[in-house]
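A.B. asks: The following blocks contain the structures, represented as structure tokens.
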Structure 1
Amino acid sequence: MIKNITLKSYRIALMPAVVLFSAALLNFNTASAQTLPTVGTSAIVGSIDHIDIATTVQSPSNQVTPLQIICVFEYTEGDITSPQALPAAANGLLHVDQALNGLFTDLRKSGKFSGHALETLMITPPKGTIAAEKLLLIGLGNRNNFTPDLMINIGRVGMREALRLGVSSYSHASDLKDAGIDSPTGTVASNVIKGAVEAYETELYLKSKNLSDAKPITKITLLTGPPFFAPSGDAVKAFIQTYHAAVN
């Protein structure tokens, strides 16, 4: 069963995440940086079942959305600040933790949210912290056991929670590299969408049998860092093309 927590006491001034996220470009040489998309760059790469699927360069702490999903491994000390993790300026998990005054780390370190595979926790952030109306944590389990196939089930869980909430759109951040996992960007992105589409089509089937009154989802946005915008978009576009070819 999903846990639900409303924050009232974790209020701080939100750090300018756009500035922090943009600063990640300093890690690249000038020539490379000029070719990378800037924060806020967004593109709709295709649609399935009347759902527009977009990729956007943005930190999850600063994405304006009814529901923001972030993915979380089981806690290990300093995992999102380790040398293997993305640097602070580009680390979306760290941005969320800072915006919530350390609550993200507190929940994980204390065991209140263990991060077991597919475990969920819904948070209602106070105004002035992160930009999303709701924040959903989805567990990834033990980092040493991670495989990209897990992201299909992560996509299913995210979609079903979005349908349960009755939102018309939501944003997803896999955050694997933020946590120090060198994952295959394109495979992860396409697997998330694959799982989300499968869950949505199950809901459409139930609606056809008068067994669901879920509201339609009209848009899914995958958040990326600047270097991962193109590979994420290309992989999802290829998945969408393959999907349409299979059903036509």
Structure 2
Amino acid sequence: MRATENPPIHPISDDKVGRVDVHQLSAAVDAAGRYAWAGRAGTWPLRRGWLNVTHEGRENVPTDGGVLLAANHLAFIDSLLVMYALPRPVSFLGKSEYLQHPIARRVFPATGMLPLDRSGRLARITLDRAATLLEDGGVVGVHPEGTRSRDGLLGSGHRGIAQLALRTGVPVVPVGLIGTGDAQPVGQLVPRFRADITIKFGAPIGLGRWSGARRSAQSRRELTEEIMASIAALTGQARRDETDTATADGVATVSV
């Protein structure tokens, strides 16, 4: 189903849910990426001078048409490194809590962040906008884990990215970030100087095998698993769900 065929995207009457203001969120989503060129230019010294970033597999990203990028998440800098690793403009889903910060609420959406209400109540505003961007041939990035990994393991993926891919029919390119967790541990503001970081773009995941059942829960589950397995193959990370299962069976380690 195309985004334009969906019901209105403001399903609630209350102006606020928690600390997320519906009007502020809508305005930020509408303005997302307006000054993406400034974000690319402003982060150039970080990406090209302060950090030692290597890219692999950028040829796997289609040069036109809608594309979803699915990346693991280890550090605050992850999304901006992926956003500006490609010549194509990339909009990246980020938490709407940034809208509560006086500087971030202006800078982050303007340079490409699509703020997402993680409580779910206002998420449709952002997801409808993301679907429209994809259907119009744009690139949208997502961290399927939903939050940064504190232990280096690859968490379970939320099925929203699969739903977005199935809804719009675009391919998913897995992205593996290696070294960002060491370069900028949780709680550290400035990344370590000349830290080695590798960004790997994997082969696109097409929707052929799920094209006949795009609305089914099984399709979302299988596609999510395919995406997370592809990310793990790029990064070499052990997966948290596999670790939990192995521990429950009395096995201390997991083969990667």
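A.B. asks: If distance in nm of label points 7 Å out along Cα→Cβ at positions 106 and 210 comes out at 4.0 when worked out from the coordinates, which of 1, 2 was used?
C.D. replies: 2
A.B. asks: Follow-up question, since we're still on this one. Name the one structure among 1, 2 that mean count of other Cβ atoms within 10 Å over residues 58-65 of 24.0 was derived from.
C.D. replies: Numbers: 1: 24.0; 2: 12.6.
The read-out comes from structure 1.
A.B. asks: Here's another thing I want to ask about it. Name the one structure among 1, 2 that distance in nm of label points 7 Å out along Cα→Cβ at positions 170 and 202 of 1.3 was derived from.
C.D. replies: 1
We did not get these values from a lab; they are worked out from the coordinates using the rules stated. Remember, it's a predicted structure, so these values are computed and weren't measured experimentally. Cβ atoms are built from the backbone, for glycine too; each structure is taken alone.
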